[in-house]
Structure 1
Amino acid sequence: MLTIAICDDEKPIIEKIKETVIDTMKNRDNEYQIVEFKSGEEVIEYTSTGENEIDILFLDIQMDGMDGMETARRLREYDRTTEIIFVTSIGEMWSEGYTVRAFRFIEKPVNRDIIRKNLSECLVEIVRKRGSFLIVKTDTGTRKVYSRDIVCIEAMRKMIKIYTRDEVLEYRYTLTEVMKNIEEQLFVQCHRSYLANLIYIKEVGSKDILMKNGLKVPISRSKHKEVLEKYFRTIGAEI
């Protein structure tokens, strides 16, 4: 599920962006939720524990307390994937925004067509970045599960459990089949029955791996060195 966040200290602007997001998303297949914040501090509180993630953030620059630019800098200390769309009336801040890898800038007063255009382009970019996916059949139909949304995968005989950021799915796959269809560089086989997504690892212990969502994944003694090497390479790539 996509999480689209709006952070602004002016309620009418939040409502205008929210209405446009709902209108833009109604003809798309994406499952999504909208979360609202009235300050940068609330954004950091929501995301800093690792339990909540934001896919797209509409972020006002001029706010009391922590402004939008400082919020983005703090967010980038631990989050490299959120797409930030700044909402601002300060044109001279635009060049500074690229230091936090902002996706777009929208000028105030906000225009619905511009919001819609930037949101649509951002959704395309997210799909491009998420890359490979698994096709999973569920009770409600067929789903695409993107590699970058998978926290870990557990093999159980001829079934697998896919732990995503939002849910747990079961499907008739083998671990070998899964490994052919996911983005290989994102995952490490930490146990004969488990694959862990490197970008969701919080801590590597001697017997298990703590994921950012609190899930613990077992690690084999024979796999420990490989897991550590890949994990530290991933951290290095993100710094």
Structure 2
Amino acid sequence: MATLRLMTVRFDLPLRRYEVPFFRGAVIRAAGREHAMFHNHLGNGFVYRYPLIQYRTFGGRAAMICINDGIEQIQALFNGGFLTDDVVLNGTNRGRIGVEDIRVHEYVLTELDAPVTYHLNHWLPLNQQNYHEWRALESDEARLSKLEAILTGNILAFAKGAGWQIQHRFQVAIVPQTIITSPSLYKEQPLIAFSLDFTVGLFLPSGIGLGKGTALNHGVLSHPFRI
């Protein structure tokens, strides 16, 4: 069991999915690269940890998810003139933007007595190489099992980043008939994104990201049914 604080900041900036990396770049420039939580790099190297600041588009608007220590970092963004200077995305001046909504929630991360259903949107479980290996598996059951194993690892990575030590083994079950795939571009690499429902006996907060590209609006988790 662990406590997680999650802040959602939504701006009045219209933003499409493909523009999220440009929005992230504008945020990093305003906050300053010395604030590593905004970009998860140290020097020229990438920091392999669960991102505590994630960039989103909610309802067609730019948004950010800040988790635990990431919440305190948001002040660096506002002090850096993000709300007073014009915002430039991919070379286009989008003018000044404002905050449309800020919400802070506190959740208790815990194991549950029975599995509950979650929805995962635009999840990237496979890179180019292991996608072909996955497709070559002998059956639909084997491919589903592989995805479930990857998703289990993604949940454990989130738990580690949130400071949550899960005490018991848990079972992830993807609902096969809900799987929808679509082409996606991640770091200029063509990948396949999955949107699907799954069940697990854990409480996971809506809005967090799981898997590859969580900081860039991939693998966003939601609750299709009230828990």
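Calculating relative contact order in percent (Cα under 8 Å, 6 or more apart) for structures 1, 2 picks out 2 as the one with the greatest value. Across the set 1, 2, FRET efficiency 1/(1 + (r/R0)^6) of positions 68 and 84 (r between Cβ atoms, R0 = 30 Å, to 0.05) reaches its highest value in structure 1. Structures 1, 2 were shown, and percent of Cα pairs over 21 Å apart at 57 was computed from 2.
Taking distance in nm of label points 7 Å out along Cα→Cβ at positions 28 and 204 as the criterion, the largest value within structures 1, 2 is that of 1. For helix-only ellipticity at 222 nm (-39500 (n - 2.57) for each DSSP H run of 4 or more, over all residues; to 500), the calculated result is -7500, so let me know which of 1, 2 that is. The value was obtained from structure 2.
Only the coordinates and a few stated rules stand behind these numbers; no lab work does. All of these numbers come straight from a predicted model, not from anything done at the bench. Cβ atoms are built from the backbone, for glycine too; each structure is taken alone.
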